[in-house]
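Down below are the structures I want you to see.
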Structure I
Amino acid sequence: MLYLIGVGLADGDVPIAALDVCRRCTIYADTYTSLMDDKRLDYLEGLFEKKIPKLSRSDLEENASVLIERAAHEDIAVLVGGDPLTATTHKILFIAARNAGVTLKIVHASSVLSAVIGESGLDFYRFGAVCTVPRWGPNYKPVSFYETIERNIRDNLHSVVLLDYDAANSSSIPLQEALDVIDAAEQHYRHGILVKEKIVLVMHNLGRDDQSVSVLSLSDARALKFNNGVTSIIVPAKITDVERESIAGMHGVSA
């Protein structure tokens, strides 16, 4: 059997259902799709009382058949930061296991999506499609996330904007790098959606001791300094009076 085990956002988030499974299975850690740094691994190894080898992108994608073949003969568990199946990689692994006749079970946990929306103070039912600010390369400079945010705002829906994950550093890409890409997207489209004065919510390491929620303009967000971790941005549509009161009560600022 193959298990995909969500271990949540912080050490205390590990589901009770994961304890028995992981103590009797061969377990690995997904270090490609989610935050799984050495500190988190040390905690999980202590909790499950065994060493946890790391799985890379190739282990989970191109060479996933090796993992699935092993799971046909023994119980294998893959630990996922946050909640499984939110990443395309996990869905592909799920389908490949099913196609190979391998039983697969999911243990869900808290995710950055539910935490970001909950901590924002904004109405859960007023969120539209999620998008990601990508890390640019020399020949790879997409800005289509702008169109997602624009559609959401046109429909009066808030946008959760994830920052691309940098697996090599167990972190989102730096906020300043993401803001540069956001700036470039506005310059490309010039629809006034992501101007420097736009008020956003910047959230970092939700569920951890150093979590931070800031309500400020895109311009002022450049002054924020974070260590490694998971950073997300919410671009709000029109904020209702109730949402405004909620933001002020939760974060001590008006929006």
Structure II
Amino acid sequence: MDYKESSWNGFRRLDFEFEGYPAILVLPHEPHKERRLALKTEYFAAFEDTEREMLKRGYFRAFLKNRSRWGTDDDCERKRHFIDFLADEFGTARKAVTVGMSCGGFHAVSLASRYPDYISFLYLDAPLLTFFSTADLRHAHEAKTVRWPEVQKAWGFATYAEAYAYNDQPIHRLETLAKHRLPVGLVYGTSDEVVPCFENAELLAEFYQSRGLPIRVWKRPSYGHHPHGLADPTELLDYIEEAAL
């Protein structure tokens, strides 16, 4: 494996190619006792403060570029292979803490529901759980839409109706998370108009809370979709330490 070495916020960064896709690993100065792995599931360079604090706590920070941002099966399978590779090559934990923001939440829940034994904790921030829960995709038949061509290409849907009838999205897979009692740290804004919380984050929270599953929620009144992350992530990181499998 050929690695290009550089520095990221004072930490050692390795860039390389994995199964034909760009990959990144940022190494902590002193690894966590369990050599925990934080896997950013989309948007590597966005809202990185929480991951910077995770590195300070000894987490490895990893990213594998997706074929699309819409959580397809092939991207999930490649991430599973990636987790195995990092464990074999760098001794990281074989269970990842996912960091899933927006469409990254779609990826994180897709991955966890397909390969639950590879996940120790889901940090979800304004997660998208169904690709029809955006104003753009509600009106995908209109010419002005921009996201529908992405979804159609990613999943290979022939028509809008076919996509609308598809019932194997993350929102439909919560029972798998429940079966494995995968812990969740959930952050969202109540004024999010990009990924409405009442169709995404709040459905997940209600599902978990009604079943007594491990979840902690940071509900932010009047916040929109951005910024992701908490101003002070200490409570979230402490909860990960407490709840991660």
**Report entry** Among I, II, which structure scores highest (criterion: distance in nm of label points 7 Å out along Cα→Cβ at positions 157 and 221)
**Finding:** II
Report summary line: If FRET efficiency 1/(1 + (r/R0)^6) of positions 117 and 237 (r between Cβ atoms, R0 = 25 Å, to 0.05) is calculated for I, II, the one returning 0.95 is structure I
Report task. Figure out for me which of the structures I, II the number 16 belongs to, where relative contact order in percent (Cα under 8 Å, 6 or more apart) was derived from the coordinates. Result -> II
Report task. Work out mean count of other Cβ atoms within 10 Å over residues 37-44 for each of structures I, II, then name the structure with the largest result. Result -> II
Report summary line: Matching 16.8 (mean count of other Cβ atoms within 10 Å over residues 45-52, computed) against labels I, II points to structure II
Query raised in the report: Comparing distance in nm of label points 7 Å out along Cα→Cβ at positions 173 and 213 across I, II, which is largest?
Result: I
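Every number in this text was worked out from the coordinates using simple rules, so none of it is lab data. If you're wondering where the values come from, they're calculated on a predicted model, not measured in any experiment. Cβ atoms are built from the backbone, for glycine too; each structure is taken alone.
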